[in-house]
1. Just checking, which of 1, 2 has the largest value of volume of the Cα convex hull per residue in Å³, for residues 48-87 alone?
2. For mean count of other Cβ atoms within 10 Å over residues 192-199, which of 1, 2 scores largest?
3. Say we calculate mean count of other Cβ atoms within 10 Å over residues 64-71 for every structure; which of 1, 2 gives the highest result?
4. Out of 1, 2, which has the highest value for distance in nm of label points 7 Å out along Cα→Cβ at positions 32 and 200?
5. Of the structures labelled 1, 2, which one yields 7, 31, 39, 20, 3, 0 when P(r) over Cα pairs in 10 Å bins from 0, in percent is computed from its coordinates?
6. When mean count of other Cβ atoms within 10 Å over residues 56-63 is calculated for each of the structures 1, 2, which structure yields the highest value?
Structure 1
């Protein structure tokens, strides 16, 4: 029974184009949760290119659904997570020249560091998550490192889906979808929760939303782009409807109830 996690980063991107005060990502978080998003995601980058510290602080104060902080595995960000107290922190790789996140985190190549980071997050009451490519070695390493959630990078699937003009029977599309399915099953088999996201839009969301074991779909750019034309509440509601319909078509949505909001940890003011 997957739920929608709304990423509001690109509302901040639009604001930063003028370095002003509007549009306000905190207001986007309010509208998104009222319209049906059950998680709000914000990526506080080291270079602060879009979301700013005060944005995160305000959203943490008003958010009535799950709050997911995307961040690099740095000491600065670990301290911010401890202070703000999101429900979950998703670790992602960052590159100064990249337009958006280009790939999954290399957990296997820095296992010792990842163990330290997950331990620090857990000590602050924050559930650690890793943004990963659908790579069995990385998924196994994430379990070893102590991650509780894994978000599978769906960008390669979305790219092939677009190349094939939405034909799921095309081998290049079926192959990428199979990788996501297998990755999700491996995540669950390793005792972690399975999330997915990146480049998901209104056209390609259905086959991803139907994946067994999927808990959350994290989507941002497509929804904010649609909101330019129809408004954010309508854009969020439209995506929630598509996710629910896909789940129902697979028989996943019987007797669905709204996911209870977990209690957020008490922020660490030290």
Structure 2
């Protein structure tokens, strides 16, 4: 059955599109059929990433695995049933179109709360929430006491995920596996890193998510976007001698894929 992976976080700049692109490329290199949907209809970072990849492949003649991009269908509002939401019909129709044509569907959500994002979260078999390693980003997940560090309760994004999970439960669908991915981990500020780690561990047991290590802060991730490349494409692009940093970053991609525990996926790169 098709497995839906949703990349969501209501704060921009957390590395959603970069994480999404690397996971998708890894899955394709493992032989899976991957469909891609960008629900950020304004910024389209994931869509632009894929367009850059297609353009680079055509320009250089290098055959790269590229996810099949799918667009939301246009729906005549007059065809909607009474009380039916247009966004719901568009996304549901798209998922029906992709079902069976893809082993994995990757959905990149906008860094804001929209009806489409809310519905996508309810469809997620796996929800990946990239998070910059800071309390600014943590605040979207949970509220904490600034003096004691004690978790006071879930915050706005966690509440939205909880509502999406309730929709799945009411429909009798298997619960979403929610994975919070710590991106832009730095080698400095060890005390801050430890505090955030402790806060995430405490919140994870309270609201039900797993924590995984994501990507460190590296210049290479920003450089790859313009050509639509990932760390898994460097040898194809003619980079035969990988730097120590590139090797370490490639290992981070492998470790993340292992942490996601996707069905039938065993990284061998």
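FYI, it's all coordinate maths here, none of it is from the lab. Every value quoted in this text rests on a predicted model; they were computed, and no experiment measured them. Cβ atoms are built from the backbone, for glycine too; each structure is taken alone.
1. Values: 1: 71; 2: 88.
Structure 2 comes out on top.
2. Numbers: 1: 23.0; 2: 15.0.
Sorting by mean count of other Cβ atoms within 10 Å over residues 192-199 in descending order puts 1 first.
3. Largest calculated value belongs to 1.
4. Between 1, 2, the highest calculated value is found for 2.
5. 1
6. 1
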